[in-house]
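**Q** Please go over the structures that come below.
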Structure 1
Amino acid sequence: MNPASKTYVGFLYVVPALLFVAVFVFYPLSQLIWISLTDASLLGGGKFVGWDNYAKAFSDKAFWQALGFTLKYTLWITPILIILGFALALLVVPNRPLPKLARTIVFLPVVIGLGSSSLLWVWLFDQQVGPLNRILMDLHVIAKPMAWFTKADTGYWAAIISVIWKVVGFGMILFVAAINSISHEVNEAAMIDGASYWQRVTRIILPLSWRTIVLATLISAIGSMLAFDQFYILTGGGPRGQTFTSVYWIYQNAFVYFKLGYGAALSLILAVIILIGAAVQIWMTRPRSPS
């Protein structure tokens, strides 16, 4: 087979993927961009308004407040997920029955939908029948049942706790795979040289798992910036809109206030912010060659 034929055959192999991306990524994206330039509503309309929606977005205090809250949430939950996931991976990495069982138990919540897990935590945190309040009262941590979702601070931490339970197993599995990929000879050589367990973790496991740590951090940060379900179900954005995330505010505008064009503009602004953040993170964590 000549080189031209090989190129042609190779192109045919990627055509299905290209069609999929064109139909399900580029076409919806182009429609979103167009809608963001109109006054489209769920009730009809669609007159071209140019950059008016974007100008309105930059003066929308509620959107920037929601974005600030989302950034605060991301900056808190991402390190917690990475550190806790890595610590759990170190505990369950041995291929023995008990660590394998623990690995399965920790990973199980990952397969549950975020909406379903949030509804579970609504019950757990319930002031009247939730077992969490009863446990805290029995431990004398609180004197009376708490209404977790009536205050912004407690609602915020309740959401963080529910998400940690839900997704920490995903990071743990990534780190377990990274640790298992490290050659046993490297660990054995370090042990022969007298390296302690902590020295092996900091000098061998952490550096050789760096790519996985960066990947897990990126996934966690992007997922946190797109937070919606947990706050929609747990706090409803309250009290007084203090727990609105960016996506929640976009949802409010597009599907509650029927401002579809404005919601599309907010979506694109958020997408650009996330892309810039991801690019900065990748650049800051890039491998550096020794000078």
Structure 2
Amino acid sequence: MFNYKFTIFTPTFNRKESLYRCYESILEQKNKNLEWIVIDDGSTDNTQELIQTLIKIAPFKINYIFQENAGKQSCWNRAISIAKGDYFIGVDSDDCLAENALQLVDIYEKQLRKKDIIGLRCQSLVKETNAFASRYIPKNNEIANWYNEFFSGKHGDKIDIFKTDIIRTLPYPTASDMKFVPELYFYNKTSNHNYKFVYLNIAVGVSFNDQPKITRLSHASKIKHCKGYFLAYSSLLVDAPIIQWISSPLLLARVLFRLNQSVFYLKENKLSSLGNIKLKCACILIVTLNKFRK
């Protein structure tokens, strides 16, 4: 049952200083029919004290959950399972919402009612440059699946307003030895399940470059998180339509390189799950070759 129109979800780990900025951007939204889920992934910087203070003064519901460090995807899965908003928006703890971002749903609600539409895929504005973070800028109001974006070769961060009931059916895989899975795993699955986005060239989020790059998951270690990278790239290779790979040989080469790289690191790390890696790789290779034969 959904009690709110929006669920804003923020995973955080030792981001107390920038977290308040995120809160302020939610506070400034005209539409207060929302909840803010903050999942603290094991912070040690007094994040809890900050949030407890905000809970007392916020004009909207704040649901704060502390957990032992398990990774962003674990936080995401937990959030979508308890979300009480019709629409779900992920806002990183060092980013914020743009002014009146939530109003877009009212404008595009008719399109969002379509069963195959998973949400609005919008632009994120980089504060320091005042430019969009993503180089993929299609026609405004274009309806397409994520494969169009990925195979364009024009990448970069965007921000989504999802329909909560749909993304609940597409959780990330998690394991004790896998604390990070690249987001392309999730977006690949949205396309594989035939869901589409309404693409909007409107800034819904604002990103900042005032945090050390090493703390951003976009720079996550491919050695430390090799299992997640393997899962993401192997599923993309198998799921994406063959015609897309044929028309994008450079992307195919890049994905094959990343896949091979993750397999190498898996061997180096000697993970307990390595017993099936060779079999998985063989299966992926067979499926891929069969695709090209067709």
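**Q** For FRET efficiency 1/(1 + (r/R0)^6) of positions 62 and 86 (r between Cβ atoms, R0 = 41 Å, to 0.05), which structure out of 1, 2 has the highest calculated value?
**A** 2
**Q** Let me ask another. Rank structures 1, 2 by FRET efficiency 1/(1 + (r/R0)^6) of positions 14 and 206 (r between Cβ atoms, R0 = 25 Å, to 0.05) and report only the one at the top, that is, the highest.
**A** Largest calculated value belongs to 2.
**Q** Here's another thing I want to ask about it. With mean count of other Cβ atoms within 10 Å over residues 22-29 as the yardstick, tell me which of 1, 2 scores highest.
**A** Structure 2 comes out on top.
**Q** Computing relative contact order in percent (Cα under 8 Å, 6 or more apart) gives 29 for which of 1, 2?
**A** 1
**Q** Can you spot which of 1, 2 the value 0.25 was calculated from, given it is FRET efficiency 1/(1 + (r/R0)^6) of positions 126 and 254 (r between Cβ atoms, R0 = 25 Å, to 0.05)?
**A** Of the options listed, only 1 reproduces it.
**Q** Work out distance in nm of label points 7 Å out along Cα→Cβ at positions 70 and 142 for each of structures 1, 2, then name the structure with the largest result. The partial results should precede the final answer.
**A** Numbers: 1: 2.9; 2: 3.8.
The maximum falls on structure 2.
**Q** One of 1, 2 was used to compute Kirkwood radius over Cα pairs in Å, and the result was 22.6. Which label is that?
**A** Derived from the structure labelled 1.
**Q** Could I ask something else about it? Quick one: helix-only ellipticity at 222 nm (-39500 (n - 2.57) for each DSSP H run of 4 or more, over all residues; to 500) came out at -12000 when computed from one of 1, 2, so which one is it?
**A** 2
**Q** Starting from the value 5.3: which structure in 1, 2 was distance in nm of label points 7 Å out along Cα→Cβ at positions 182 and 262 calculated from?
**A** 1
Each reported figure results from applying straightforward, stated rules to the coordinates on display, with no laboratory input. Here the structure is a predicted model, which is why all the values come from computation and not from measurement. Cβ atoms are built from the backbone, for glycine too; each structure is taken alone.
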